[in-house]
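J.: Take a look at the structures listed below.
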Structure P
Amino acid sequence: MAFNLFGQPSAPAQNTTSPTPATPSAPQNPPTPTSTPSPSAKHLAVNTSVQDIIAPSAIDIDFSNIKIDDVYIRTLFVTGYPRYVSANWLAPLVNFNHSLDIAMYIYPSDSKDTLDQLRRRIAEMEAEINTDIERGRIPQAATEAALEDAKSLQEQLVKGAERFFQYSLYISISAESIKELNTISAQIQSMLASLLIIGKTATLTMEDAFKTTLPYCKDRLMITRNMDTTALSTTFPFTSSELSDNQGILYGVNAHNDSLVIFDRYSLENANMLVLATSGAGKSYGVKLEILRSLMFDTQIIILDPENEYEMITKAVGGNYISFAATSPHKINPFQIAKPQESSEDEMGYKYLFLMSLLKIMMGEMAPMEEATMNRALVLAYRQKGITDDPTTHTLEAPRMEDLYRALIGMEEQTSKVLAARLERFVMGSTKGIFDQQSNVNIDAPVTVFTLRDLADEIRPIVMFMILDFVWTQVRKDLRKRMLIVDEAWYLMRYEDSAKILQGFVKRARKYYLGVTVISQNVDDFLSSPYGKAIITNSALKLLLKQSSAAINQISEVFFLSQGERQHLLAANVGEGIFFAGQNHVAIKIISSPDEHALATSKPSEILEKRQQSLATK
């Protein structure tokens, strides 16, 4: 049987016009296309209601679920609650990573009737305990706990400090298949059980249970639990509208209530942050403000800057500005070994794996035979310098890219000659001088910026990859509070090997007191890659600024955004978006002081005006 939205049978419309007996008449012309509709058509048009228009085509009601068109729905009701609760105790349910319809019903109770019921219940429990004692049995612990709670509540009600309510909680889950529905239902019940909440399926009453969670406020099940005012206040589900900590730095202003968004990223399970937005939405601007404010807390900042955006900040704070190019004096040797102190890691094994990944980015994919030949050449290059797996040899001068090239030339296999030819342009070609020199860079300054503006686009991912390895080596050697910022990370996400290294970097950073900030304007690079999704999962902080209409659907699916949040990101102004911290998130507007703005801005017009003012004063 087909049902409309409110469960009433849809009866077929009937023509109530009485038939008229046929009578002889003169011949008439046939009706024209503009003739008046028949009485039955008029009747059908008049009888069509709003319910008929919005109702689904069919509803299939089963024992434990409802199927509306192609969507399966199951409703759970809560029967057991924990004895003690704290504020925001329902946050795991409200923030569950699936679309849920949660209905809460609150019924005020008359204090006099409640006190009479409490008095009777207290008398019953006291009698039960006294009977157990007289018979030499130990009273039930649950009864003693319930008696203590009842007496405390009675005292508060008599004083007028509390009021009494009945509370109901229902959860409707939707899915595209019955298998997915069962999986999500089991996950929710397991999550509720971890909160000491007992949730059960509304078997055989699924229709009434589903209607209970529809937004017209009618509880058809009436499965209630008594609560006082204090306990009831903790069920308020929207505590994430406030996001302010007692310590940390200012990220912006809460767009909901103009409160300050202050947070310490190192207080979360990890200190990583992901920033996604379109070009010009304020990504780098917000990160620059975080850099300036983090310096007050003795945080060392390391930045990979492909577009020379952090030069003014670096010079203003006395940082170290390192430029990479063939003619630049700054060099990093990817073969260099710097064994971390008190580490049991296989340093040579890690170095071989890193160099193989780097060479694949430089030279392209290798066949299995080529990989084996390249591995032998790497081992040979190190041994020619006297470096083996023995840690005591790691202090010797490391080989350079030219040494690997010569090792390939000296091998007899034909494969080695092909590999040497592919490597030659990095040793003797236009990029000579970038990859074949010993390292002379340090990151001891408060801010160290590696700028890649003078490099060709095809070389940038290679150099970024080398810098990441160099920074990782230094981070493991000397433990201190640090922040690594990888701007325009889509350069690395284009290659599997570099994306894999960045993912591992994000996963392991917590052990070394490091927070990694990954910035990108190409959302597809993250959402279409398993490594990108792992980076999102392992970033406790996320900042979403203005998004393009082409990417908003993927963003909404990954971050479980509501329709209002989608529209907010599509219509956001510069510096406006959504800030995620752990399980909470708020709409944020990034603000700065005039002095901060002068250092953080990247608008060409403002930079040009500042330069002209500086020249005028000289």
Structure Q
Amino acid sequence: MCFPIRLFLIFSFFAGVITAGAPDDESSRANAFFKKSFEAQVDRDPEMQSRLGIKKDYGKWTDRSDAFTTREIAIAASELATLRSDFDFNKLDSQTRLSYLLFEYRAEREIRSYRWRFYNYPVNQMHGLQSEAPAFLINIHRISDANDAEAYISRLRGLGPLINQLIENLEIRKEKGIVIPKFVFPMVLIACHNLIKGQPFNESGNSSSLWEDFNEKIEPLENIESIRKKALLADARNALLESVGPAYNRLIDYLHNLETFATDDDGVWKFPDGDTFYADALKNTTTTNLTAEEIHHLGLEEVARIHGEMLEIKEAVGFEGDLQAFFDFMRTDTRFYYPETKEGKQTYLDGANIILDEMKTHLDKFFITTPQADLRVKAVEAFREKSAGKAFYQRPALDGSRPGTYYVNLRRMADMPSYQMEALAFHEGVPGHHLQIAIAQETEGIPDFRRHTRFTAFTEGWGLYSEYFPREFGFYKDPYSDFGRLAMEIWRAARLVVDTGIHAKKWTRQEAIDYLIENTPNPKGDCIHAINRYIVMPSQATAYKIGMIKILQLRGWSKEQLADQFDLREFHELVLTGGPMPLNLLEQQVQQWVQSKL
């Protein structure tokens, strides 16, 4: 029997941690249960189907009603009860035991968080539905034939009911005293207006984003006759005018009214029982029991440590002046910024590709498994670039029809210094999010739910770790680029301070902005944008540094225990091929791996 050498090596490395070979009946039954649960979840979620490359409910949107959320929690509770009653944990093989624990952890988290289901902002400047829905159509909904085009038009028409659900959800939150902070409204209103600007909504020379997208996707298709294309274009135009335009105008009118109820109190402490909510949010995000006070002090310590390393680089490049003066130099010197032109933006994209292509040639030095999915670099679309983050990653389709995408926001080149390009590309691309997420999706032998479960501390911790470890192997040769790495690390350390400051210590928005300006080299605009993000996404920003610290601690402990037996490639293989997991379960896996090698 021919057995692939790479798989043999993987199973050999992790004997005792991951069990290879045929599972016993109990493990087989449990894995069948996990499979059935995941397939049922996907079957209830049309948007998830599309992200996975499945064209089942291709013309539908996922239900956003509270009734749907309540049914999902009931299903989670029922499945958790079944897991505990129908399967004997002690009879499972080691890999299936890990699946059991992950399924249990995820279900418990969902059930515990149900009480807080209205403690968020479904409209916000970062990822609100008003921008996510059109971005989904543009980036996820592929059109390869007339049926796909009809499904796209169906989703355009479905935006009307979807926006109605959104307004209902906003109204429920308003009645509970949960209203978007005042500063958010101008940004989301601009995004809404931008979406219905241009043809066919008005006779300006430019096409609106969705009209342009539909035209670009359908025009090159040779399997649709010309007369059929014209009919589809007419249907899409009507859907935009009859459903999309009126829906966004309704949302705009509602947001203008809701704005009158908004205040400048930005932390979640203002919510009913807000302190308890935030403590639970930190627990979910970091997958630890760290308190807000502990996280705040950890952030202060890390900021001080990184300041020390930055001073060393300042001295090494011969800069005269204190650290604040060096920060100002890095913010303003034109050598670090590309021009605010089409050519300048393309130069940035080209540079990011060069950095990633160079890293790809070295991946085999650090990893046993590398992803098959391709990676592309893309600028954020114009309609959402003002509100979107600095950079982010979109996972590839399972069937290979869509590559992973590293999005770069080039709206304002003064916020995208070239000295941070290397670290940013490593974080979002390889060896960061693309490598980690694509490997998880492509790994065989683990249940599908593990490939697609999200644990922010694991995923973002890996992203930040991926900025760090290349330095140990000769990357960041330019001291300014290494300063860029530290600038991004201190950015994540400062997040621990300002997130807890805003949401637990009642810092004002301006106090948090001032802290970032004083303690990081990022431009003022960057600092404002970041604090705006942390306000509408409480606790999320704490995941990066907490996850990175844990991965480095586990790597250091493993190296200390194993000495000459430690292999970085094996350590990375263990971390990545199990899929995302809470940090405490990751620690257990590393401990078992070390014991198996000893």
Structure R
Amino acid sequence: MPAKHDILRHTFGYETFRPGQEEIVDTLLDGRNVLAVMPTGSGKSLCYQVPALVKGGLSIVVSPLVALMQDQVAALKLAGVAAETINSAASREENVRIWKRVAAGDVRLLYLSPERLMTDRMIHALQNVGVELIAIDEAHCISQWGASFRPEYDMLQSLKDAFPGTAIGAFTATADEPTRRDIVAKIFGGKADVFVSGFDRPNIRLMVAPKNGVKEQLLDFLDGHKGESGIVYALSRKSTEELSAHLVSKGYRAIAYHAGMSADDRADAQNLFMAEKGIIVCATIAFGMGIDKPDVRFVFHADLPSSLEAYYQEIGRAGRDGNPAEAQMVFGLADIQMRRRFIDQEAGGEERRRREHRRLDTLVAYCEAPECRRQNLLLYFGEESEPCGNCDVCLDPAETVDGSEEARWVLEAIALTGERFGAAHIADIMAGKPNDRITQLRHDAHAVFGIGKAHGRQHWQTMLRQLVGGGFLSIDVAGFGGLGITQKGRALINRQATFQHRRDLARPSKKVERSRRIAAAVEQGGVSDELLQRLKGLRAKLARQRGVPAYVIFNDRTLIDMAAKRPLTRWDFGEVNGVGEAKLQQFAEVFLAEIRAFVQEGRAA
């Protein structure tokens, strides 16, 4: 039997194991089952490939995607390993040829999808051949708790019975505590050694911003990533196509990727992204699993992901080479409402829907975190850390106010009600909003009921999210969504810690935000508000005459620039930001007349 270090050195070219790898290898070589949760780029594959080659004989690797299996088999063959895959992309003749090699004992690692493996015919054939080790890649797919549940993975629950003497290793990059428990229960019947190697990807800068014109925000972000490869995630197929077309129009090499495209078109898009530098893929979540491109420098979320687990998976496609990368997310109230609607519409029963709402609550709390984002993200996976210095909150702290006293009221309300109730219930108590449940449980008799009535319910919901985001409260995702007071929260109660409260990041409405933006631009640019209002009135009149929305004539940004520059000639008017040749011909004279009149009135005065 070759030594594990010989295999590591001579087959894979590494002198030593990375931290966390050797313990997993030894456990599998001892014949014990393993669940390994390891961050992307930490070398999960070696943890089952090395023991498979040490053991000799045949080992099975379960993988969810044909492309992923093909890539791994190709890499192993280049390393001199007898690896093969039987899958639906190959012809029947090719699959039969490979099986004959397996039966003859010439294959060490055989990659199969769960649906191909878990047929009676394949199980019986493998039992006759003998299997030394089974590795399940992307093991979170078996758990309905996770962000990427795949029903076909459910079939793997019977593997332990079909191969009772064979060690099984389950591997994933993302699984919180409830997901880990679910994986161990389903695959191993509750008996496995669990290794969690840490979730931190310190080279990825984490940033979140309120949504305020996605296309412009994306272009601003890409200014710092010229010629680099990256992924832009959007919620809908239509959005991926619109964003990619917009980027192409601005000179970027961008392509769309979504499940509505043909298999050939998706394969072409993926191959282009993998093979060339500077390609930006605008994709739905259909793109990503198995993507192992080391030089992805950024991931941009144009819409809110479904959960913190999904977010962690998706940003994990950046910076796999260990070099600096960026993850930027923009979100707004409409995103949250859309996600809630998706959850309410999905199948799976009421309990699953409740659970997904709680996951979404945790993600929103992360978005509004008043303290280090990385601390917040890692805490979700059960890992404590110091402030990272590499997220927007650390690098450019938002303006906050001391909310410690109000936070203590909230914590008192949670303690008095037994740490069993969710954010909506506690917010109603704080705002003094009675309902049947509050009355029935006599929670309106507590001293804190209505103590924050002056602020309203929305204020308290925002504060609750930020207390979760700051690590003062935890959400019982696995239970009924009750808010629990953490050790940090108890320190706040005992006045050994403080809480800084920030403005709600989710924008109130596009109309209000636009008004704020215009007011700020007017103030900063020395623009006359009177002239701006006259130009807007003229725009409205022209829009009514043509039966079109006002922004079709000129958008607010153009009017602000026009009011700042005060053009008096056609030449000057053509220099206004947003005035093209066609609009110069149509609107120059009428707007110039308005501006000249304003200037003359000012001189006369």
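Quick note: the coordinates plus some simple rules give every number you see, no bench work behind them. All of these numbers come straight from a predicted model, not from anything done at the bench.
J.: Among the shown structures P, Q, R, from which was the value 1.05 of Rg/Rh (Cα atoms, Kirkwood Rh) calculated?
T.: Values: P: 1.13; Q: 0.95; R: 1.05.
Considering all the candidates, the number was obtained from R.
J.: Upon calculation of helix-only ellipticity at 222 nm (-39500 (n - 2.57) for each DSSP H run of 4 or more, over all residues; to 500) from the atomic coordinates, which of the structures P, Q, R produces -20000? Intermediate values should be presented prior to the final figure.
T.: Values: P: -12000; Q: -20000; R: -14000.
Structure of origin is Q.
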